[in-house]
1. With distance in nm of label points 7 Å out along Cα→Cβ at positions 141 and 157 coming out at 1.6, pick the structure among I, II, III it was computed from.
2. The value 24 for relative contact order in percent (Cα under 8 Å, 6 or more apart) was derived from one model only; which of I, II, III is it?
3. Of the structures labelled I, II, III, one was used to calculate volume of the Cα convex hull per residue in Å³, giving 129. Name it.
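All of the numbers you see were taken from the coordinates with simple rules; none came from a lab. On a predicted model such as this, the values are computed, not experimentally measured, just so you know. Cβ atoms are built from the backbone, for glycine too; each structure is taken alone.
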Structure I
């Protein structure tokens, strides 16, 4: 069947570059390269800012997903398109947008500057850049989970007199906890690999804004062996995240609904 050769070519297109990079790693010095002070500083900063960006994505993305999945209002499709726009925008464009919003002369940043608050080229800017590109991943995953879960239990609770807040906290959110978890993991992974928006909006200051992808970019010119080793480390972390989310037969895929076994006594 023709689909198998085409599938193998597609798999090779993705896997072969990773194999090629693995063959270029200096495995004899791998541990020394990834534990260098600058590497550890960049990795620690990436993990810390990615965790913070994930929290922001959950806190702000969950209400958006709820409104899009459960609400019905004029302009809903436009709102959905706008909040998912960072999925298709080049990250550097997102960085420029953030710079002209929160920068010293930006739409909001100019007012914050008067108060003595500066966001651009700070660790806060890293978190904002990561949250900007990662939040749509949580929204799209959680919205799919909400639509798959349906509204039957919510409607039953409402007819029994439960208030909307009780329905949300006791029924809706518990139903989509797997979607929140998997969406959060994907948001964390996207934050960890963010480069363009971070470089444009936050710059590359060691210990302040230089995340692991920026460190890899810098080492590419200074020490190619270190760049390849750090790249392999980032691939390993990404692989662990992907396996965590999509492992076990895809049971953790956002929005995926497990099939229920037929009730006993049902006719076959």
Structure II
């Protein structure tokens, strides 16, 4: 079942309330997606840590707003060695936009993840991307249908989980890309031990992404040793020179 409002931090409740009200697209999209698994394999073959670098102007858990041109930020991230990009399209709390995602995807040649709070199938049809985020906690029993709907359009669904029950639900829904979020979206607390606890229960044929809380080279190594095939990093890259920060984390073998 979906998380109840009582279990969520006020910031998260506000995000979900806004997400439920946002419309879907007028026409069904069809995506010719760039393969995320191939990009991960290529990074590893090149001796790099597969990093999904996140274009995140702001968020409820960060201070200030980064107002650089998102396309230039994306290009700098790719130049620094990003394997893929995560682009926020949530407008009200993260400063994201679908227009930024379109422009970024046109400007780079790596897979691009649409990071948003998708609640209904028609919200998949707002913009093309290579991957789309589905958060198990928030879509609940609709997860299998949303995974199927995403694949029918050509998206590669990245199913995000935080608990063992959510992981079981994701695997039952057929997810082959799973993100374990170290941040408890109910309390907004971060614990890298979350990934370490759940990762051993993920089958080898599932591509596993560690999300949230990765700030240092040591954190990258810790998540890789725990079984992360790739890492999604936002704030630690957006704080400062994004090319240098991406390069530092992607070469921390």
Structure III
């Protein structure tokens, strides 16, 4: 099997949650490969600062403030891309979150925020990308950033509805594959499921702030760039090859 990113050079990719962590690492790899990347995130200032690190690369990076838990934000982003840059060829559904709550006496608003971002936002962005790809006869590629938590339940505090949201991503990946097959579409769909990754994710969720000992600190882990390389691999496969699920873990992971 010959791997190459050549067919994506000069094409447009949308990366959600692009301002930090895995999203930023993926955006960087794409831009370095000559792809035109539109990074979506809630913090425009952070996106703009990140954009400065990608100047004078093979591709180009544009930032667009978007909260993927809000449908209108997603629609506005896709409209801007269509009017300013052209057809979408790649969508990386990376935006996701956890919140410090549980199921026993959990916070309903936090549950909704998780599901709106991790599930509905992903679905809306995917719908808009496929609509654009089909209108422009693009055999594109959609990547859902999943998790090992989307395949089994790991014993970690404050998971609440997060594993359910990631199990939904696993189901949505297969459902979409079947729907695309039913219309004879060559658009590809891939789920990428990382294990423990050293990013700002858990800190942003607020699940570490009251812990004197970080239970993750001494566990085997991978870095955001490792996950980005995995995404580049699936994008580099030839048109007739679809990596449906890719799980990437650190050696010795306990989960």
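1. Working: I: 2.3; II: 1.6; III: 4.0.
Source structure: II.
2. Source structure for this number: II.
3. For volume of the Cα convex hull per residue in Å³, the value 129 is produced by structure III.
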